[in-house]
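There are structures below to look over.
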Structure P
Amino acid sequence: MLIDSHCHLNLLTKNIDLDSVIQRALENNVQYMQTICTKLEDLSIILEIAEKYANVFASVGVHPCEVNESSQLITNSEIIELTKHPKIIGIGETGIDYYHEPYNKKSQKDSLVAHIQAASSTSLPAIIHTREADEDTIDILTSEMHNSKFSGLIHCFTSSKNLATKMLDIGLYISISGIVTFKNATDLQEIVKYVPLDRLLIETDSPYLAPIPMRGRQNEPAFVRYVAEKIAELKNITSKEVANVTNHNFKTLFSKFEQYIKYTL
């Protein structure tokens, strides 16, 4: 069994039949998936999807590229209120992105702090995006961890070994996407070898970043199997071991998910 820890089912192209996407996931041994919120305007459709499919869970948050300096930032109390939905199991996607949004740094950092504070208050993990912002990511997450403990992960990891080390040191997990299958992703492949298996998660980030051998196609949760297979190759273990350990990691980190399936499904 596999779990796609991070996908965006609401962003699949309109002509895609979601029933078929879910069925293909199941046929490829992907039993559960988490569809991730990037802006609050999308939350209603995300929750509709999570409510329709028993094996789909959700998060709530505002992506750093959706943070607007001219509008009021979401507060930690607003995030906390939205997490009361039974199928919201994580907080994010939040973070810092200086590649796409180099000019609104303060707003991005303030938004990240609000999400982390909500994660701490709710005991739900923070789902963190970082791009070309390693130093500020390390500073903020380390500082906030000292202020009040929180759990979380760095999603779609593509950063440095130094960032990976710092995140592991404060107890966060590292999530690996289909990028790891790309021929030129040698640095990321070395990171995968370095990070202990019991601190890894797997994801598609679909509909983006389809892995080899599915390049050129719209990504979907079924393709997370190729991420697991590549990690197995890099660590010289079986795909089954990758599946078993990353599933355990997901259930440990997303404890609300574990409670939901234990008492509801």
Structure Q
Amino acid sequence: MTPSVIALVLFAAILHATWNALLRSGADRLWSITMMSFATTAAAAVCAALLPLPARASWPYLTGSAVLQVGYSVFLAYAYQGAALSQVYPVVRGTVPLLVTLGGYAWAGQRLGGASLAGVALVSGGIASLTLGRSRIRLRSFAAALVTALFIGGYVTVDGVGSRIAGDPLAYAAWVFIVYGIAMPAMFFLFGRRLSNGFTRGELLKSAAGGLISLISYAAVVDALSRGPVGPIAALRETSIVFSALIGWAWLGEKPSGRRFAACAAVAVGAACLTYPA
């Protein structure tokens, strides 16, 4: 990887941890992530107007991806209702490559090399550490974080197929966000919620910023992937786990113990090993 690609990936990792911190800092996380969806959808609509329509064959995939991302958003908001950023974020980010690796071993007969075995041990040990001790994550937040990871794995898998047959990956992504921007508020209203309930100028601006930051983070990763190797980029991307702990400490006033910092670092290194085992 060139220095510019490395810088771009680290920038994306910081932004991803930042928008999660903005979500965690909200008084009503479901309201916040719904408002974020409006910001991302507005920006995506502008992009979609400048790009060709995705191939018709990709429409079921982009719709499925948007629905899965609604599930991801709901459970992520729920996880943050009862746990710190430095507790939830490592579980969400670290579980996805762990599940993919173990699934490949169990069902596809893929062999695990030394790096993969080390990754499994580090991620498992790090997550286990977050669930133990006096500062352990609450069970319901831990369960919600695990379900969030399952939804992420689902939409990443769907996007892997859909973006290839769409003709234009950026157009595909833009339309995913447009459909998501319709489905997410619909889910919010199905819960019997009102957008006016959590409305304050400060919360609105924070949510709008979070939505735009999440979109910029995504675009930065896409740009990096077009300029460098996928494996190392995906592995470096996991530094966001460490950034989340630092942001939680510096900005949200969280007081993670040395043990929690070590657990976050272990999950980050382990996820990198699983994402780029060679």
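Taken together, the values in this text are just the output of simple stated rules run on the coordinates, not laboratory data. Quick caveat: nothing in here was measured; it's all calculated off a predicted structure. Cβ atoms are built from the backbone, for glycine too; each structure is taken alone.
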Identity of the structure behind -13000 (criterion: helix-only ellipticity at 222 nm (-39500 (n - 2.57) for each DSSP H run of 4 or more, over all residues; to 500), calculated), options P, Q: P
Taking 4.6 as the value of distance in nm of label points 7 Å out along Cα→Cβ at positions 194 and 234 derived from one of the structures shown (P, Q), identify that structure. Q
A value of 13.5, 39 was derived for Rg and Dmax of the Cα atoms in Å, for residues 74-145 alone; which structure in P, Q was it taken from? Q
Between structures P, Q, where is FRET efficiency 1/(1 + (r/R0)^6) of positions 26 and 186 (r between Cβ atoms, R0 = 30 Å, to 0.05) highest? Q
Which entry (P, Q) yields the derived value 26.4 for mean count of other Cβ atoms within 10 Å over residues 2-9: P
Comparing structures P, Q by relative contact order in percent (Cα under 8 Å, 6 or more apart), which one has the largest value? Q
A value of 1.9 was derived for distance in nm of label points 7 Å out along Cα→Cβ at positions 18 and 122; which structure in P, Q was it taken from? P
